[in-house]
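Asks: Listed after this line are the structures, all set down as structure tokens.
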Structure P
Amino acid sequence: MSEGSTPQGKHPTHSVAPALRSLVPVLVVLTLIALVPLLSPSNRFLSLAISAGINVIALYGLSVLFGQTGILSMGHAALVGVGAYTAAILARDFGVGFWLALPVAALTSAVFAMIVGIPSLRVGGHHFVIMTFAFGQLLAIVLTNGGDYTGAATGLDMVGPVNLFGADMGDLTRYYLMVVAFVAVAAVASWAIINSSYGRTLRAIRENEKLAASLGINVGRHKIGAFVVSGVFAGISGVLLANFLGHISPTQFASFPSIYLALMVMIGGARLITGPLAGGILVAFLPEVLNLDPVQSRIVYGVCLIAVILLLPDGLIAGIAAFVRKVFTAKSKERQRQENGVVSNPSEARR
């Protein structure tokens with residue numbers, strides 16, 4: 001083997017190691033979160049944590065679309081709704097249980113994402129945002145006027161329990177642990193997409209769409225693909241949400257829930273694997289910690305969003321990481337200057 005071939009052979013190892021290091025903090029945090037039931041938390045805390053975890057799963061899909069491709073969807077809650085209603089209708093009409101409904105709902109949400117994405121992605125920027133927002137509103141109208149099939153404005157009840165290896169997952173603690181496991185799978189899947197050649201292609205489109213097209217990348221197909229991937233995550237989130245709440249209605253998947261999801265991913269940061277997890281937890285628990293009513297919480301969310309856009313455009317986690325790096329770099333430079341000063345002035349060092 002020639003001398004020049006050694007670095008080339010080592011390149012994949014060097015590229016994989018930093019990527020694995022980025023996943024470790026998420027898995028450590030999720031492991032700690034999984035141990036929370038040992039502290040005997042209240043049912044309210046577990047319910048908030050389950051809701052946050054279900055949102056985080058959808059956020060990991062949105063982070064692929066927004067963080068990697070640069071496309072912000074304001075209809076993501078509608079895709080969650082497609083998954084939720086698919087599971088509810090399958091359970092009611094065909095007696096399909098949770099585990100079989102899960103892939104079917106994920107596929108259905110992905111198909112809807114593709115149907116919406118094909119015409120919407122022909123436009124860009126704020127036009128795309130408006131079209132996805134309109135899709136969310138349209139779905140809510142269709143569900144509201146769907147009669148007995150969709151339950152109209154009152155919605156649908158979930159039929160049948162969730163069982164895993166014979167254990168009833170209806171217990172709050174068990175459902176909590178199951179959601180944590182799904183969040184871990186979603187985080188690993190998102191990490192794998194981000195660090196794959198497909199993820200690098202999406203980032204190339206995000207940074208310079210025209211240049212990517214000039215290099216032979218099918219920009220439209222990859223954008224639709226990212227939308228479809230986000231739909232899979234949303235569909236899984238919808239099934240978990242429907243079974244957790246036991247009842248779903250059109251208002252849960254209209255315009256504001258989509259804005260709510262976009263807010264979470266923007267506050268946490270869409271480009272880092274820790275961003276969706278941080279955004280989901282922060283937005284879910286902030287009103288509880290500050291004891292805010294719904295109106296006050298919306299005001300606080302708006303202020304947080306403005307602050308993040310102005311001060312931390314890459315999200316809270318990226319901003320904190322940048323600040324920590326800056327502090328350590330400053331300390332390192334100061335220490336280096338002090339060491340250089342000692343070396344260059346031996347007489348002062350002796351004193």
Structure Q
Amino acid sequence: MSSITDVESQQAIEDLVGRIFMEGVGAFHLGTVYIGLKHGLFETLVERGPLTAEELSGSKGLDAWYVREWLQAEATAGLVVADDEDLTVARFTPAPAVREVLVEATGPAFIAGLPLATAAAYSVMPSLLKAFRTGEGVAYQSYGGDAVEAQAALNRPAFVNQLVAEWIPQIPDLAARLTDTTRTTMVADVGCGLGWAAIELAKAYPHLRIDGYDSDEESISRARRNAADHGVSDRLTFDVADASRGLGNERYDLILFLECVHDMAHPVEAMAAARAALADGGTVIVMDERVADTLTAGDPTETFFATVSVLWCLPQGRVEPDSEAVGTVMRTDRFRGIARDAGWSDVEVLPIDHPFWRFYRLLP
């Protein structure tokens with residue numbers, strides 16, 4: 001029977017120290033990226049660069065000293081390029097890809113929601129530490145406006161670029177129903193957030209009538225404004241509602257749960273409510289995290305989902321005292337069990353390929 005040698009043990013220690021250090025570097029850098037996003041510094045450099053620190057700070061009404069330090073941090077991180085070592089005279093430009101990754105909100109590579117989500121999660125740490133002792137939840141509203149903004153920013157690029165163009169065409173019967181202009185098609189977007197998926201559907205299929213539901217009042221308020229801004233508010237309604245308590249008296253041809261079931265305090269009841277609200281021949285589509293079907297170590301995506309569950313999804317889902325929230329890591333068998341408990345016969349995993357999300361169709 002082999003044993004770990006002193007050399008192997010020391011190497012393991014050094015490797016872990018190095019890993020934690022690099023993760024710490026990344027965590028601190030996300031903090032400066034967050035500042036750049038909130039103050040519009042990346043956007044201004046993209047639109048007006050090259051700029052000196054004085055010019056950048058002056059254009060945003062910010063303190064020049066802080067902005068100079070921020071530019072130094074981003075230059076060392078490689079997100080900003082300086083043309084001189086003297087920060088007081090250097091002119092700064094954004095590095096390649098900054099526009100696509102941090103500025104273009106509907107671009108397919110946009111990931112600026114991640115620093116916002118990280119800041120929001122860290123802001124509730126005192127409450128989360130307490131929750132670990134009491135078993136209580138941490139309300140979504142406690143995470144602040146950054147949480148609402150982050151959630152939308154992380155999902156909107158996919159809704160804009162893939163929902164209509166890629167995902168729906170891979171469900172042929174659903175695509176046929178949505179393109180049938182001879183009848184009004186009723187759609188429910190459950191957990192709609194700021195309404196971006198519903199807005200894209202309304203723009204692509206003008207004959208649809210879409211009801212968006214979300215339990216967060218701020219999200220619903222902003223969804224209504226977004227719909228008006230995009231000229232589709234005549235075809236959309238947004239209401240504050242808990243899906244587990246029902247979806248009203250309407251009968252829907254399509255019910256969507258886009259990246260929200262694992263957050264729900266009562267997912268079985270929500271799936272049962274969808275079954276009750278579905279019109280004859282209707283479809284329920286669930287999009288949720290594409291986690292591995294067994295515990296997996298060493299994969300960055302799995303680590304991301306598992307840690308997000310601790311810091312974000314599970315605390316928000318446990319606010320109700322009788323919560324049965326799943327958390328981010330909702331494996332296929334777990335969701336199948338939820339669907340069957342709600343009265344569905346089974347779930348079909350749809351052949352839609354995405355690195356982060358898995359798509360299910362509920363079967364009657």
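All of the numbers you see were taken from the coordinates with simple rules; none came from a lab. Since the model is a prediction, treat every value here as computed from it, not as a measurement. Cβ atoms are built from the backbone, for glycine too; each structure is taken alone.
Asks: Among the shown structures P, Q, from which was the value 69, 66, 37 of Cα extents along the principal axes in Å calculated? Please report the intermediate quantities before stating the final value.
Replies: Values: P: 90, 55, 47; Q: 69, 66, 37.
Comparing all candidates, it corresponds to Q.
Asks: So helix-only ellipticity at 222 nm (-39500 (n - 2.57) for each DSSP H run of 4 or more, over all residues; to 500), computed for just one structure, reads -13500; which one of P, Q is that? Don't skip to the answer; put the middle values down first.
Replies: Values: P: -25500; Q: -13500.
Of the structures listed, the value fits Q.
Asks: Turning to a different aspect of this structure: When distance in nm of label points 7 Å out along Cα→Cβ at positions 166 and 334 is compared over structures P, Q, which one is greatest? Walk me through the intermediate numbers first.
Replies: On the way: P: 6.3; Q: 2.5.
Largest one: structure P.
Asks: Using mean count of other Cβ atoms within 10 Å over residues 86-93 as the calculated read-out, with 20.8 as its value, let me know the right label among P, Q. Intermediate results must be reported in sequence, preceding the final value.
Replies: Details: P: 20.8; Q: 15.0.
Working through the options, I get structure P.
Asks: Which of P, Q yields 3.2 for distance in nm of label points 7 Å out along Cα→Cβ at positions 30 and 142, as computed?
Replies: Derived from P, not from the others.
Asks: If relative contact order in percent (Cα under 8 Å, 6 or more apart) computes to 11, which of P, Q did it come from?
Replies: This figure was derived from Q.
Asks: Of the structures labelled P, Q, one was used to calculate mean count of other Cβ atoms within 10 Å over residues 22-29, giving 14.8. Name it. Don't jump to the answer; show the numbers that get you there.
Replies: Numbers: P: 14.8; Q: 11.8.
The read-out comes from structure P.
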